[in-house]
Structure 1
Amino acid sequence: MASHTSYIKLQSKGFSDVIDITGEALRGLKSSGIKNGILCIFMPGSTASVTTIEYESGVIDDLRSAIERLIPSDITYKHDRRWGDGNGFSHVRAAIMKPSITIPIVDGELTLGTWQQIVFIDFDNRPRGRKIVVQIVGE
């Protein structure tokens, strides 16, 4: 059993900024030399998430709209009252969307569907520099 860890560094705009990180994940996989196993992508922090979706402008807009309807950014959260930073909505969104995903690796390939990309979503209320962990375990 072998493991390989790499990182994806990026700048995000916040406010449900969706960034396709599939290419970076694939580069990490190729550099690992692992042919069968799992790839885990983890976002350290409490205001962003990693998921999969078709990276197409219409569905990305639909996702942003759905998130806004479910967890509005224009209401007061207790977190905002306590800390005064106005990003309570971003913490709730990230908790629901989750900070990581795991994807099986078979014969050196990620088992993503034809229209499935890996995306990072920054829910914070300001631009941020982010460092995402990509860990691959297998043989």
Structure 2
Amino acid sequence: MKHSNMSSNNQIDVIQALAGSIEDTPVLMLNINRYTEEAGFPNGDLYKSYMRAIEYSVGKVGGSVLWRRPIFASVVGDLTGFNEVFGVWYPSYQSFIDLPKADGAKMMFRHRKTCVEVAHILAMPDTQPPSFP
């Protein structure tokens, strides 16, 4: 199966345009991942090492992993086989852009390449608290 776990240049260009602009606000990145069998989600050592590496590197740019949840079913759309969704908060788009240069990021991306088969990451401005109907 083809691995799709890295951003395209066009996707990064959009985030880079926001970084440093007047729209460079805090951002919540919603990650939806399907892991490789090798990762051993949710209890495998490789998966756990990847999560520790994410928490460490994201922390080094001022962000934090807010929550992680397993996916049990897809109700609308086809996310069949995806394992987990998690929210990562960054203080700015620039801090997200800086992540590859953060302490520990090389190890994090090495784990990502091995652990993540397919990823969807959605960027959402986080300028106000969530509202509930």
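1.05 is what came out when Cα Rg over 2.2 N^0.38 Å was calculated for one structure; which of 1, 2 is it? Derived from 2, not from the others.
Looking just at FRET efficiency 1/(1 + (r/R0)^6) of positions 82 and 114 (r between Cβ atoms, R0 = 35 Å, to 0.05), which of the labels 1, 2 belongs to the structure with the highest value?
Top value of FRET efficiency 1/(1 + (r/R0)^6) of positions 82 and 114 (r between Cβ atoms, R0 = 35 Å, to 0.05) goes to structure 2.
One of 1, 2 was used to compute relative contact order in percent (Cα under 8 Å, 6 or more apart), and the answer was 54. Which one was it? It was calculated from structure 1.
Of the structures labelled 1, 2, which one yields 19.2 when mean count of other Cβ atoms within 10 Å over residues 42-49 is computed from its coordinates? Kindly include the intermediate steps, with their values, before the conclusion.
Working: 1: 19.2; 2: 14.5.
Attributed to the structure labelled 1.
Computed from the coordinates by the stated procedures, all read-outs in this text should not be read as laboratory data. Computed from a predicted model, the values in this text were never measured in an experiment. Cβ atoms are built from the backbone, for glycine too; each structure is taken alone.
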